[in-house]
Structure I
Amino acid sequence: MRTIRNIIALAIALVLALSLVVTASADVVYRTLDEIKASGTINIGVFSDKNPFGYVDENGEYQGYDVYFARRIGEDLGVTVNYVSTEAANRVEYLETGKVDIVLANFTVTPERAEKVDFALPYMNVALGVVSPDSRVIKDLSELTADDQVIVISGTTAEDYLIKNNPEILLQKYDTYANAKNALENGNAAAWANDNTEVIAFALQNEGYTVGIPSLGSQDTIAPAVSKGNESLLNWINDEIRALAGENFFHKDYEETLVDTYGLDYEDSLVLEGGGLAE
């Protein structure tokens, strides 16, 4: 009888062990570095409407600062890049569900996001900024009245910052950058708060607007992100960023994709080589 009980106990233990393995496997949504190489394709989430960082040109091709980096990743991995159009609000979701392998979409590193995704070494500096019409340039948030509204993109650090630090400000939220720009141009709000790189670009490209607040809150960084726990891909990206520093890759990226918008004055303040470790 004891032998039978031992056999039954062992069988139950094996079933439980297999159940744990299956459950753990079901929780893994990402593809490892080896799986990506074997497939011959890598899925990279980029913006499709945020010129000059990620956008689709008149020929239907993805272009921009982030896309330039994504293209190099594909070349060095020896795989084809499948660009997946993403919006600010679904960057985390796309990684959590395995829809993309990497997000390169002006993804600002924050502690809250780092709980859900894994960030690689950064490749760009960023802060928040506020752009407004020349007819009424907002130079400080205290200048906003109780009736004024500020445009933000859902899922961005600008939205998080204003909700946390200025809950009294009325926010006008949009899912896409195109809709946010249209709202500001149509006079639907007093100002637009977003990454300073974006609002500076908007003011330079659109006459009649000024970045009255060029830096709001803390200085942050932009980095690639992968699904939580995908160490093989994360380590490869970190090694890649370190190696690319030897050829000043991100400065070349800036000069190919951003210089027409920002000029050379912003290059050294925005670009990070080697993850900024040697800065």
Structure II
Amino acid sequence: MSFRGASADAFAALSDKLGAVDAASVAAVADDLFKLATVLREEPSLRRVATDVSTEAAAKQGLVRDIFNGKVSADALDLLAEAVGRRWTRARDLADALEQLGVIAVAKSSGEDDRLATELFEVTQLVEHNDELRGALSDPVRSAADKAALLRDLLDGKAMPATVRLAQQATSGSHRTVGAALNAYQLVAASVKGQGVAKVRVARPLGDGELARLNEALRTQYGQDIHLDVIVDPQILGGMRVEIGDDVIDGTVSSRLEDAHRKLVG
């Protein structure tokens, strides 16, 4: 999820404000931010007032404090008040920003290592490769609460609480599918730890030494630590395909064979 113009400036300021929240409180703040994002999406009249540039910032801040005082934590309410006092490029950006701030808060509460990013990738793979589960999570008849409960029951005791929380949020956020939400959340979780994310497709599992060399090569090229999501796909025959953002490094045998075939028939 990316923001442009005034929304990007507002989100940057809110991210700085979130960074000042006490570490012991940040997980609770995340839950409140998710709740506030949901309310703003479900209440278009409130969203319009909260993002109306013709209304004084102090009036909007007073309104949201009156509405949500005692219903969310003081830290979350301060973040909301700061948010409605700023300009947004699109009205929907306000709720989207609160959701993303919630993801950042969950990631901050998850500890120092990159386990959260690893588990989010594993849950994404589980959803994408289980037709029954994917169907249940995309079923328009099922409520978001029902879908969240399904993922909670599936993951409880098998994944970090932070992973379970984000998997549940993926059923009711702004993303088109649960898989798309999990992918986006993983990027945020990695960025909180100062990492980029590379999807690495190989024909066979990589050894620790191979992973370390690949990680070092990518870190040198991109100037930051890289979290590796390794996907074993025998169809590529050999070699490796690496995707980082919009960059694709394709050194697979299957792609080289396809190139050779195109040259022969061309």
Structure III
Amino acid sequence: MGRKLVVGNWKMNLLQKEAKELSCAIVDLIGKNYDNCEVVLVPPYTALREVGNCISGSNIDLGAQNVFGKSRGAYTGEISAPMLVDAGCKWVIIGHSERRHLLGETDEQIRKKISLSISYGLKVILCVGETETQREEAVSGSKDISTKKRDIFSPIKTQIENALGAFDEQGLLDIVIAYEPVWAIGTGKNATSLEIAEIHQCIRELLVEMFPDSGNNVRILYGGSVKTGNISDIMSVDEVDGVLVGGASLSVDSFFKIVKLIGS
């Protein structure tokens, strides 16, 4: 298993000047040679160059929030994997819940994006998770605990199988899974340590079933209203190998605290 991983996803926030100030402040606080955990900053496309310049020479990597499933062509408004590499990106987030549920991205589109990204040398953060409706339906009725657990995990299992089913063991080396309970993203709701543990354990078991040789080596992140107040509880859970941070990554103080705690 690799080092713990902290990913700051800035989403559709920050203009170039703001992104430059934040990323440079993060480098100043963390230090250029910090390697207690792996850190990735994921700004909007328009700020990739500014952030890339700020983190140049440090151990912090640059990532992108999305990618298209073709390398070039007449696809107005899209960004390709080679373009991201050319911009200095080493990572890309694929399948984020906001893209799945707000923009209708399908498992097939996500699989193509992963395959193309890996072929160009990008490391992939594959996001998976259940909606509040899916969770409520799974826990309703007179079901035993094992059945409820299976039903809660069912949509996540489908997402992983559809995204990774065509890959071999070697292809898995450049993939990280990020579990995002959709109902806990930006809502202020928090998954309990037990809820996180159950899903992460299910993900691990599925990965080992699909990839017997390398399934145990895939890092599994948690993402869902991660902040300084709950990071200790999250990281105390087995099979949590880091976090995907949203709003808290827009504050240098909160992001720094999360990084330092995970790297301690």
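Read-outs: derived from the displayed coordinates by stated rules, not from any lab. Quick caveat, the model's predicted, so the values are computed rather than measured. Cβ atoms are built from the backbone, for glycine too; each structure is taken alone.
Observations on the model:
- If relative contact order in percent (Cα under 8 Å, 6 or more apart) is computed and equals 16, the structure in I, II, III: II
- Structure responsible for 1.4, with distance in nm of label points 7 Å out along Cα→Cβ at positions 184 and 208 calculated and labels I, II, III on offer: I
- Entry that produces 28, 22, 17 once semi-axes √(5λ) of the Cα gyration tensor in Å is calculated, selected from I, II, III: III
- Which of I, II, III yields 15.1 [mean count of other Cβ atoms within 10 Å over residues 72-79, calculated]: I
- Among I, II, III, structure where Cα extents along the principal axes in Å, for residues 88-127 alone as derived comes to 28, 18, 18: I
- Label whose coordinates, when distance in nm of label points 7 Å out along Cα→Cβ at positions 104 and 144 is calculated, return 2.1 (choices I, II, III): II
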